[in-house]
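Once you scroll down, you'll see the structures, which are given as structure tokens.
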Structure P
Amino acid sequence: MGLYDQLNEMQLDAVKEIGNIGAGNACTALSVLLGTMVDMDVPNIHVLDFDSTSQYLGGDSNQILGIQVDVTDDLEGMMFHIVRKPFAERIINTFYEKHLEDFSNMDEMDTSVLSEMANITSGAYANSIATLTNLFVNIGAPVQTCATIGEVLKIPFNRMVKPGDKILVIDEEFEIDDKKVCSNMLLVLEHNSLMKLFDKLGVRTS
């Protein structure tokens, strides 16, 4: 069985619940980081293949910032933040005024702010999984890639996903000081880790 492929209804519900709880905790962590009220709509959660993910996120040629955070220890995999310019600009402008023409004109301070955002929100997702499963789940340092959707998606798909496999895509729509901005989180777990997760949640069938 591939990653998130051919899952039964209970297993799909389980991974979606992890996405829901993780997104809620990420919202709280983001509020602490920014020092302001952050609300979140109920996240939409999808299980998609490569082509569907690319199309859903705006098409292969759409320029974005991908921030990779590896999942380590009891589970192995990765989280990928798909960051668009309005979201990045809103996060940066919480700390200082900056207009982003595009991601190529970011300086070291800009990338540091966005890496910290990815670090604390990824940590919130990891802590959610750990709390639900009683597993030790750690994360690596954020790694940024400014490229097209197609190029960024090749990173998790080439490293961990086989042809026909699917991944978890979480829509995050935040409201920060009455302004709505959107991002996406991709969650990919290595096959044995996914099975271990299902064992801990009591939804593994074979």
Structure Q
Amino acid sequence: MKTMILKITEENLKKAGAVLRSGGIVAFPTDTVYGLGAVYSDEKAVAGIFEAKGRNEGKPLSLLVSEKEQVRLIAEEISEKAERLMEKYWPGALTIILKKKDGISDLVTAGKDTVGIRMPDDPAALLLLKEAGSPLAAPSANTSGKRSSVCAEDVIEDLDGRIDLILDGGRCPVGISSTVVDLTGKEPVILREGVITKTMIDEA
């Protein structure tokens, strides 16, 4: 596979959106690290993410959205706690785990009845999501076991020839993965702590 490498421009975001809509896989910068995106409802494209990363299919993928309304496509219910956290920290480096809606592929969720959702705080990522016209399955853009990519050069070194397109948007400002909070129980459970800390979650 020949991987295209493009700088982020309005025209190139449109090209990347077209690649995603046609079943391709695109690496792109977010506010945390580079993500590896495919349309979440396209099982073949999602399977391609696992192949490109060498990722165990027993590990679920998080989904990125461009607006809160898209969460209703994915989650069975949005709790009051989830509403508060989305209001406070979205767009931003917080992945919220909720009960999934029927119809979300088991490949995305690794057969679980939950799904992780985030809205990135990055203008280009949000525009790409809008161009794709859909939430994206989007784990970090690196092969499994390697550190997350924080610049396009990292992605090129790791995934060149494995994916359709890399959007080069420079270095990601945060450089560490998002905080992950599970809201499917009575109390929030932090599964991974990033720049948004447990104290910040509790305060919200």
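Taken together, the values in this text are just the output of simple stated rules run on the coordinates, not laboratory data. Note that this is a predicted model, so its numbers are computed, not measured. Cβ atoms are built from the backbone, for glycine too; each structure is taken alone.
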One of P, Q was used to calculate distance in nm of label points 7 Å out along Cα→Cβ at positions 11 and 43, giving 2.1; which? P
Going by FRET efficiency 1/(1 + (r/R0)^6) of positions 27 and 187 (r between Cβ atoms, R0 = 41 Å, to 0.05), which of structures P, Q comes out largest? P
Hey, helix-only ellipticity at 222 nm (-39500 (n - 2.57) for each DSSP H run of 4 or more, over all residues; to 500) derived from one of P, Q reads -14500; which structure? P
Among P, Q, considering only distance in nm of label points 7 Å out along Cα→Cβ at positions 35 and 59, which has the greatest calculated value? P
